[in-house]
Structure P
């Protein structure tokens, strides 16, 4: 086995362990709250030591929110910028399609979403953190859109594009109780985009 292949397998194992830690912490938080379980309990279930846990996350709270998404964001940013400026409608199209593809590739489903929402309801401080992270991501998206379109972050069209995108995301997530949406969240996002286009410009949604 080559050195690169060995490194790749090690990375995959690390990512899998991090994902298991996050999923278990979310499950236990939804059931008992953050103070209702210990790091040792999580480690025993996953099969790692307490010391190893801290190689992944500095706390239970950080484990709940998962691994740093900076690498993923950089990859998304590069692909988004590479498409180049093609007009404001294309900005929203590209954002929605990128997220739709991401959801399909990662296999997120309604069970995970429901559990995450239960966890936030049980722990208000996690909800506040979640809202804060959402605002940070919107600010990052605004900077990315402004960069691609060659405008300032205060440009009203850049702001409107991000607002439309977040509206589509939230509206679709609110309909996850619909089995059709839960089964294909990415497809539902694209359907929401088409519906929005029809409202804003009747008869041009498919253009």
Structure Q
């Protein structure tokens, strides 16, 4: 079976996969593609937080919004008011309980016991390079925005749950360095891992 074909899930299994990684690792695009391939429902913690931000009057639908001044402002609001993150995490845990889901989330690897947890890593420079290309900004602008975003995001989760995002990898079953891999190569590697570990079958 090729990596682009859809592989239906086994109805006998209650599959929960979590994919995490800092900005610029390609996790959201990859997570959507994997969910489609394996017939899993896809839910994103970031998308849910954007929806809450929009409800608060933020213009949260543009690419690169999290790295924008307005996105950073919402991060600061979340740090002061944990209700946004708690509401999203409670909903994601409900989805996980239903099973056969792929969760794109920074918190679920710590909050869920039964799930296959993947971390995508990349160097800070590679993250900045990818964000600059994605959001059409200079490398220096991307570095500054990324550093500010990561600092505030890590502070939110340290305060709320006590874990060190991007530093503590204890919950993860598989960690993949994406620095020298294309998006297609990352996808193919994870397909093999998911086939052989989660679904326990040989991958072509």
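Read the figures in this text as sums done on the coordinates, not as results from a lab. Not measured: the values here are computed from a predicted model. Cβ atoms are built from the backbone, for glycine too; each structure is taken alone.
Which structure, out of P, Q, was volume of the Cα convex hull per residue in Å³, for residues 86-125 alone derived from, given a value of 98? Derived from P, not from the others.
Tell me which of P, Q gives 31 when you compute relative contact order in percent (Cα under 8 Å, 6 or more apart). Computed on structure Q. Taking distance in nm of label points 7 Å out along Cα→Cβ at positions 166 and 190 as the measure, the highest value among P, Q is held by P. Among the shown structures P, Q, from which was the value -15500 of helix-only ellipticity at 222 nm (-39500 (n - 2.57) for each DSSP H run of 4 or more, over all residues; to 500) calculated? Source structure: Q.
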